[in-house]
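Trainee: In what follows, structures are represented as structure tokens.
Throughout, read-outs are computed from the coordinates displayed, never taken from laboratory work. Everything numeric here is computed off the predicted structure, so don't read it as measured data. Cβ atoms are built from the backbone, for glycine too; each structure is taken alone.
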Structure I
Amino acid sequence: MNQIVIGIGELKAANAPNSTLKTFALGSCVGVALVVPRLRVAGLLHVALPDSSINRELALERPGYFADTGIPMIIEKMFKHGCQYTDLIVKIAGGANIMDPEETFRIGSRNVLAVKKHLWRYKLGPVSEDVGDSISRTMTIMIDTGRVIITSPGRGGWEL
């Protein structure tokens, strides 16, 4: 099985048979999975921060780094594979509170809220999510089936 790795701030949509999309280290970051099992198309976005206004230059270089620039781009990429809004199944994971025990900056929860806010602009929302807590997650999408698997060190794996 071919594995397509999505790094921090990256995004990809694909319809590659016998392949997976995978992103690691979803701590405060949020993974956004878009799947269309009927068409065997999947997209994955790894959001690091909620709003691109803090660094417009980075947003131009890596739009997936921010929720406000990454969400429109991953949807556009899904459309290039023949998907429509009504086809898209959205699942999200991450948004943990790992390095901020006093919740001073709340990056994880701010990322989750920003992702949902920008999805809502397209009348989309997650059908399932695994967010918050204080664990790091890995998100894997099986392109052929649309299954989304979450794994976490010491906790094993589960389907989202």
Structure II
Amino acid sequence: MQTLPIEGATVVKFTAPWCRTCRQSNAKLSFIASKWRRASFYELKLSEPQSVEWARQRGISQLPFIEVYEGRTCIERFVAPPSRVRALSSALTAARRRLRYQRRLRTALRLRALRRERQRLRSALLALESEERELGRRLRWDRVMRQRAARYGSL
């Protein structure tokens, strides 16, 4: 679970080799996996007693069990007999909507930060331009005063 990708939808399917329901729902789950190419699909086979105990500690009481992750956050957990496989498709659709919303939100926040930075740079540029005008005015004044001093002599 620590190696799940930070972004994207991930489906983890818990099965057992001795489970008849797992074998029956496998074809439908494979079909859904072929439709959702951007989602990552993993299958965890619970065949040893330690893995079965680990699954019980996670709250898995029936198989096949599916967990849908959005990034590293579990958004959906359910038992997936062949009759409930469509729930996986709806969970993936919800995850895709959330991911799109998050991407739009990140883009909007990035644009807002860029606009603030642009405004800050514009005000800094305006300040530099006014300072440049002031320096040019002072230089012209100094030049005029030097010309008058040269013409009339220093007082």
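Trainee: Of structures I, II, which gives 2, 11, 20, 24, 22, 13, 6, 2, 0 when P(r) over Cα pairs in 5 Å bins from 0, in percent is computed from the coordinates?
Mentor: I
Trainee: Say we calculate distance in nm of label points 7 Å out along Cα→Cβ at positions 8 and 56 for every structure; which of I, II gives the highest result?
Mentor: Biggest value here belongs to II.
Trainee: A value of -6500 was computed for helix-only ellipticity at 222 nm (-39500 (n - 2.57) for each DSSP H run of 4 or more, over all residues; to 500); which of I, II is the source structure?
Mentor: Computed on structure I.
Trainee: Where does the value 23 come from, among I, II, when relative contact order in percent (Cα under 8 Å, 6 or more apart) is the thing being computed?
Mentor: Source structure for this number: II.
Trainee: As an exercise: distance in nm of label points 7 Å out along Cα→Cβ at positions 32 and 72, calculated from one structure in I, II, equals 1.2. Which structure is it?
Mentor: Attributed to the structure labelled I.
Trainee: One of I, II was used to compute distance in nm of label points 7 Å out along Cα→Cβ at positions 48 and 112, and the result was 2.2. Which label is that?
Mentor: Here the read-out was taken from I.
Trainee: Starting from the value 0.8: which structure in I, II was distance in nm of label points 7 Å out along Cα→Cβ at positions 40 and 144 calculated from?
Mentor: The read-out comes from structure I.
Trainee: Between I, II, which one scores greatest on distance in nm of label points 7 Å out along Cα→Cβ at positions 80 and 136?
Mentor: II
Trainee: Now for a separate question. Given a computed value of 0.15 for FRET efficiency 1/(1 + (r/R0)^6) of positions 64 and 120 (r between Cβ atoms, R0 = 41 Å, to 0.05), which structure among I, II does it belong to?
Mentor: II
Trainee: Who wins on distance in nm of label points 7 Å out along Cα→Cβ at positions 16 and 128 among I, II, i.e. which is largest?
Mentor: Once distance in nm of label points 7 Å out along Cα→Cβ at positions 16 and 128 is worked out for each structure, II has the highest.
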